[in-house]
Every structure is written in structure tokens, then in C-alpha cells.
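Asks: What follows is a set of structures to go through.
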Structure I
Amino acid sequence: MKQILPATGSVLSLAVASGFSGGVMAAEGGFIEDTTATLQARNYYFSRDFSDIVGANKQSKAEEWAQGFILNVKSGYTQGPVGFGVDVIGLLGLKLDSSPDRVNTGLLPVRDDGRAANDYSRLEGALKVRYSRTELKVGELQPNLPVLAFSDIRLLPPSYQGASISSSEIDGLTLQGGHLSSTSLRNEAGDEKMQAMLGHVPQRQVSSDGFNFAGADYAFNDKRSSVSAWFGQLEDIYNQRFLGFKHSEPLGDWILGANLGYYDSREDGKKLLGNIDNQAFFSLLSAKRGGHTFYVGYQGMFGDSPFPRVFANISPLGNEVPTYEFAYTDERSWQARYDYDFAALGMPGLTSTVRYITGNNVDTGKGFEGKDRERDLDLGYVLQSGSLKGLGIRVRNVMARSNYRSDIDENRLILSYTWKLL
């Protein structure tokens, strides 16, 4: 059930919480010395034109403009063998421009009357406990895992409610595990049960009571190489295994990189979405010299189903981008990408990315081979001096075309600025 809170109430809640936590921290020694607090303002314009609509939703355009604020407070730990701390997440989103025929951008909640909410907000926290190099967190979490990637790609980031544990007692080895019982989506304030996506199609007809995960990452070779093994389970919908390898190798003036991964996904428990059978392999190779970085990637879907993930997240698949996923049944895709950091030309803060991905061999289930392609252009600049030093500006332009799903022309303009409060 959607929950929309008034903006004024959210600001008041933040103020009360800050005052209360300040009183607690003043008495705790290490609890306050290691505390950090940041407030990010994020102004987000998002537009998608659907030039060839495929599917039940016949809305031809999604276009909205919104202002967001993201508060992150992370306390230190109390003194002693076992340390206690608190993390607080505060989120506030404000509508600047929208209309009923342009909603569903993922920036703002949509009310029952089909209009975007004027504002929405959320203030939650997590208790954390640390012993040696092991940490337990209970409450509001934002995990970033191969089986549940942190998908901060709209106005406000999503979060989850549950418990997680992370341990780094052995040098180079990090072990993690946890259980999540619900989620707060990127454009909603309330908690909901978790749902799945298969490829690019949301499966909103069923929900899960929990997501379980466990995994290990091991870094070696002077931390230039790492291997990963993970398990994720969206209860009664799907379970997933992941194996990954990353490596970075200096070679003269070049730095060569490799990112390889393999997923194996099956139906789980009550099989609320029926049988699921997907194996996904991706490889992304890179070569960096000076301000230039070149990438080439291959991604393949195998089995009888699209790639599953928790709604509405992206995944670490090498050819997945926030517009198209290139992860439908039997799809094969290739990527060519070029990044340039203009600091090499004496223009620090200015970066660019151009990327082209093409996919084919898609089993559409309609008697023809599915094909898609996407071209992305991203420009970013962070002001280096003056009264607005640190202000970030990002522009994204996308052209995506397909013969089995909607074509998309997309533009994003994002301005962000972060204040360090503590």
C-alpha cells in the first residue's frame, strides 16, 4: 500500500531526529567522533518518448521533473569490545512538473486518481553492532550485491527492511548474508512486499515474503584480482547463483581489465511465476590509457526464461543499462563503449561516455526472432571552483530500438550537490 507523507511533516521529523541523536551522541565518546552526515540535493528531469508502443500500456510519453533530498547519517561505534551504532536515512521528493498523461517515470508516486503526488518522504534507521571486523545491521538497508544491486537511478534510492551481516576477519575475504522482508521502492514512501522482473517485464501479479542472500568476495594478487560466489533467493519465485571474476593488469602505459560473470536461476518453492530456467554469462573487457578507456562486452542468455531480478532493479550484467537490459530469453548481445576523462586535457571534472549495444536471437514466443539495439551518450561535469564548487551536472541521451518491445528516445538532466554536515 502506497504511503505519501506531507513534506512539512518530513522536515519536522528530520529536525526532531537530529536533535535527539545529537543528545545521545554527546554522551558516547567514539559514537560521535566517527559520525558522518551528508545531505544531497538532486534535481532530476526525465523524459521518455515511446515511438512504437508495444504492450498493454499505450501511454506515448513519460516526462516529469522533481527535486529530491537525501540525508545520510552514519554514527560511529560505542567504545568497548562490542560497539553499537545507528544509521539514519531521510528521503524527500517534491514534484516540480507532471501531468496525468506523462506519469510513471519512476521519479514520483502515482495516486489513485492517476496524478503524481506533490511530495513523498521517508525517515528510517538501522541499528548496527560491530565486533572485531564483523558487523550486524538491522533495520533500513541499502545492499549492493551481485544478486541484488543498489539501483540509485532515479530521484531517490530504494531501500529494504531486514537484517544483514558482513565479516572481513580474514584478509582479502568478505563474507555477507542476510534476510530482507520488504522494500521501499524508488518512488514510494511506504513498505511493500518484493516482486520480480523477468527480462524487462515486471511481474506485479505475485509478491514474495522475503529475499535471502549469502556470498563471498575474495581479493588477491595485491587486490588486482577478485573472485565472487553468491546465492540469492526471492522466496517462492526464484533462486539464483552467481560466480564472478574481476582482474586489472598494468601493461606499460595501459591498464587492462576484465569483468566476467555467470548466473544460474531457477524457480523456487511455490513457483508463483511458474518454471524459471535461465543461465546468463557476461564478459566486459577494458583497456585504459591516459584519459581514454575502451570497452568491449558480450552477454548471452540461455535456457527457457528471461533473466530474473527483484523489481525494479538493474543488475550487474555487463550489457545491461538503465534503458534496455538485453536479458530476454535466449538473447545474445555485444557492446562497444568509449569513456574519456577530460582531465587529461587540463579540464578536470568533465567526463563522457558513448556506448552502443546490439542484441539478437531473442525468443519472443511470437514466431519471430527479436532484435534490439541502443546508443547512449552521457556527459558529466563537476564544478571545480567558485561558490558552486562540487555541483554535479549530468546529461544523458538515449536512442533504443526493438522489433518486440517499445522503442525509446530518452533524455535525462540531473543536477546534484552534497553538503557535508558532519
Structure II
Amino acid sequence: MMNKTVVLGVTGGIAAYKACEIASRLVKSGIEVNVIMTRSAQEFVRPLVFQSLTNRPVATDMFKEPVTWDIEHISLAKKADLFLIAPATANIIGKIAAGIADDMLSTTVMATKAPVVIAPAMNTAMYNNVIVQRNIQTLSDLGYHFISPAEGRLACGDTGIGKLADVDIIVEKVLELLDQQPQDYKGKKVVVTAGPTREALDPVRYISNHSSGKMGYSLAEAAVKRGAEVILISGPTHIKPPCGCQTIFVTTTEEMYQEVIKHYENADVLIKAAAPSDYTPEFVSDHKIKKNKEGLTIKLKLNKDILKELGRLKKKQILVGFAAETDNELEYGKKKLEEKNLDMICINNVAQENVGFGYDTNKITLVKKTGEEKSLPLMSKKELANMILDEIKDLLMEQDHI
């Protein structure tokens, strides 16, 4: 979010104090925040508070003597990547809908070409008033974004809809709009596997590995943002699934295999970022295995090789795998690419610092079946997910031209 600018408009209402938290959260995300306050807003929160939170001057008066040569409302309108009004009163919503520009905030909104997000907060009766609802609908039809207020007890004592939406929801919406990706996966169905699997030894213990699922979840989130229909098939993780995708939770390798096969035929792309267990116990005890001084011997049998089976069944799907190695990673990864009939493999050495399981960063080498190699430096898994999708997009385009 570096180099992004949000203009935050604050209007008069008791919820104005929550705009302080919104400003603080956006600044902590690396965003430059410029605040415009109406005269009524200043009755609830002093401009100095926002100035301290944002380290930026607060705009309050159109006719204040300028401190720079530019016309303030025009310069703010131009520099905004996104315009947020929170809280938004019925008054400001009505003025924008009617094209009235009679103060710093309404004038700047009229001049901006940036997306405008409006978070209303007002008395229930006011919010439900047919005129207010008509104004909201008018602005929605024109492309303005609205974050619906919450229900609850209001400052006036009434109970109902009208409370400013939760700060988390508002900030998440702003970040989502600022991070919008090209919709180059629209119409494509992408299946992503993520996380480990678990193979039970008894009701208490299991065999698993250190996979966190972060890479697979980042890929699923990135694909959703780029317009794909995404199915995420996940082993046990502690990560919240991305919004906008269908998430199917599994535990064992066999369960993952069954779900992948079920969705593979209609997929355009399958990215197998999961780390399913290669082995499973031949015998699973119904009761907890007790400690034995003589030790414990567990006999294991091979699980199904999901990726190899997908390579065998592959028709027009783009099939992408991962190879997490600790040595000779390129040699082993290229062998896996060939043996499992993949279109591309993402190879990493998990013995390196900040790479692989559990980390928010990764460093990989992409190898395509054509022999093309591309080494990518250490970066966040979210950044890496988009770079992987860029390479898959090229494969899809090549396939479409065959």
C-alpha cells in the first residue's frame, strides 16, 4: 500500500471519534491519509487529533489562507487514490447526490475521479427515510461504494440500523479497493490445494508435516481478486479462508484426493500447493496407544500420489505443482515436473532462511515444461502468488492459441 493516498472525509456525528481509528489503521498500512473535516465534525473531534495521527495538515475551511500555491480542494481531489467518507451523515449524502458543493468536503468530492466509499452513520429513522434511501440508490447507480451501517443501540437511545460499520469492515473495504487487480482470470475456474494432511495413528496422534497453507491461501486469494472462480481445498490450518472462494476442508490425503478429482474435470487451472502426507499407517488403533518401554514400531503404506494421478488424467487443464526440497532442489524439481506431466513447477529450498513452511515469505524457481526457467527473489507469498498467476496466464494464452 506504499505510495497510496486516501482522502478521509469526516462529517458531524458521534461516530466521528471512530474515524480516528480508521485514520490510524490506514496509516499503519503504509497509506498517506489526508483528512477533510466539516464544521460539524469539529464539534466532536478536534482537527489536531487527526493531524497527530496522520502527520498531515487537516483541511477544514475552503477560504482559509493557503499555505501552498495549489488550490487545496483540487490538489486533494487529484492526489486521492480513494476517497472515504466515514462517518457520512444524511446531509453529506444528500449534497453529493444533488451535486451541491458548498464546503471543502463536498467540493473535493465533486472534483475527484477516484473511487468514493461512503460509510453512513445516523439515526435509524433518518437512515430509513425514503429520501435518504433514494439518494443512496442514486449514488450507488453512479458507481459510489456504500458500506452499510450496523444494527444496535444508537447514541440517541434508539435501537436499529444506523451505527457506523465496524472499523475492520471499513478498513478492509478500502484496502480491497486499493489493491484491485486486473480481471484477467474472469471466466476461469481455478482449483488450489493448500496446507498439510493428517494421517491418524490413534484417536490422539497423527502423522503430518510443517506446511502452514500460507502459499496456497495466498494463491487462492490472488486468483479471486483477479476474477477467477476459485475452489480452495485445504488441509488443517489456522488461516481464515479468503473471501469470495469456495473452501473445502479435508483432513487426510485420501479425502484431499477425492475432492481434487471431483473438481478437476471442470477446472481450467489446478495449483497443487498442498503438502499431503506420502504415507499412512497400515493400522489405526481405536484406542490411544500406550507408552511402551520397548519403543513403538509403526508400519506405513504409501498414500495415493495425487499430483501423478492428476498428470495422468490431464486433458486441457493447466497443472502446476510445488517441490519443497532441502538439497538439489532444481534436479529433484525438474524430475517431478517430467514424471508427473506438469505444465509448471514451483521449486524452493525450505532449508534456506525465511523460505517455505510457516513463513510469510518465499523464494522459488519456476520451471515450465518447455524448459524455461525463472528464478524469483525472496518476497512475500502474496506478491509471489500474483507472479505465479502471471506465468500461468501466459500458459493459458499459449494454450488458447494452439
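Asks: Could you tell me which structure in I, II was used to calculate percent of Cα pairs over 18 Å apart, for residues 175-238 alone as 48?
Replies: It must be structure II, since only it matches.
Asks: Given a computed value of -10500 for helix-only ellipticity at 222 nm (-39500 (n - 2.57) for each DSSP H run of 4 or more, over all residues; to 500), which structure among I, II does it belong to?
Replies: Structure II accounts for this read-out.
Asks: If you rank structures I, II by mean count of other Cβ atoms within 10 Å over residues 79-86, which sits at the top with the largest value?
Replies: II
Asks: Here is a further query. Name the one structure among I, II that percent of Cα pairs over 42 Å apart of 33 was derived from.
Replies: The read-out was computed on structure II.
Every number here is computed from the coordinates shown, using simple stated rules; none is lab data. From a predicted model like this one, the values you see are computed outputs, not experimental measurements. Cβ atoms are built from the backbone, for glycine too; each structure is taken alone.
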